[in-house]
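Asks: Take a look at the structures listed below.
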Structure I
Amino acid sequence: MRKHNIENLAALEQFVIEEKEFFNQNKCYAFKGEMGAGKTTLIQLLLKKLGIVDLQGSPTYAIVNQYTNESTQQEYFHLDCYRIKNDYEAFDLGLEELFNEKKTIFIEWPEKVVKFLPEETIWISIYNETDNTRTIDLDYEYGS
């Protein structure tokens, strides 16, 4: 596991540049953190660095936003599972099928759908240290 101390938005952007290749794999990346920790901001910065031009914002209501890098045709999915109430709802949305497709998936509130996550899910924890600083833990070994 690697820890990154993020003191401001510029440091978060630098983190994304340094770790871009880590996040550019056909894997499921599960982002854990309390409300307001910066999960959406981090994922949107990642998507920009991965070549996505037209970001749709947080998928809080849509649950899933799908993106394609036009030059590489690489697909990315950004999920926000905060509003999912139970396993039946997750199943009805087709999340199990999506996770089995081996696509690059960035998921917020993964604990709501942990039953469906691939075994090799990579966990990223974001902790609020102060109003302006965060700690990001990357779990290279998989698992929560």
Structure II
Amino acid sequence: MTDIQYDKLGQLGSQTDMPKTPDAAKLERVANPADAPYLIRFTCPEFTSLCPVTNQPDFAHLVIDYAPDKWIVESKSLKLFLTSFRNHGDFHEACTVGIGQRIIKEIEPLWLRIGGYWYPRGGIPIDVFYQYGVQPEGLWVPDQGVAPYRGRG
């Protein structure tokens, strides 16, 4: 993969339309600015997609943690990528794992985990977790901080 310079980022600092599909979304990357093991966390508490069967909206709280290697995800491109799921029909598992796999493909992190904490569908909440690689030794990884779904109880 080639190095993307800051001035060659197509979405950062410009008016950008929402991608119509996750496949059409462009995830951009920049060189890792730090030379130390560290964790990057993205939290998306209002993620939405569509049920592939009923076409009704599904809602999730996503937490993406990763330890970068040479690249980091440019955050505006990640926001646009996640937003592109609003009109995308897929099961919770496919959305959660697919997001993790797409990030891995684009930036090749040392380690990544994603927690998809989905709100109930049919009365049952579904939580989906995916991990890639081995957590680097000595890397501080806090709890994702999302409580199990309790309803009104």
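Asks: When log10 I(q)/I(0) by the Debye sum over Cα atoms at q = 0.17, 0.22, 0.30, 0.32 Å⁻¹, for residues 70-117 alone is computed for each of I, II, which one produces -0.48, -0.75, -1.24, -1.37? Show your work: numbers first, answer last.
Replies: Numbers: I: -0.48, -0.75, -1.24, -1.37; II: -0.52, -0.86, -1.31, -1.35.
Comparing all candidates, it corresponds to I.
Asks: For which of I, II does distance in nm of label points 7 Å out along Cα→Cβ at positions 54 and 134, calculated from the coordinates, equal 4.4? If you can, show how the numbers build up before the last one.
Replies: Values: I: 2.6; II: 4.4.
Matching structure: II.
Asks: In addition: For distance in nm of label points 7 Å out along Cα→Cβ at positions 94 and 110, which of the structures I, II scores highest?
Replies: Working: I: 2.3; II: 3.5.
Largest one: structure II.
Asks: So relative contact order in percent (Cα under 8 Å, 6 or more apart), computed for just one structure, reads 24; which one of I, II is that?
Replies: Of the structures listed, the value fits II.
Asks: Another question, then. Compute Cα Rg over 2.2 N^0.38 Å for each of I, II and report the one that scores greatest.
Replies: When Cα Rg over 2.2 N^0.38 Å is calculated for I, II, structure II comes out on top.
Each value in this text was obtained by applying a stated rule to the coordinates, not by laboratory testing. Keep in mind that this is a model prediction, so the values were computed, not measured. Cβ atoms are built from the backbone, for glycine too; each structure is taken alone.
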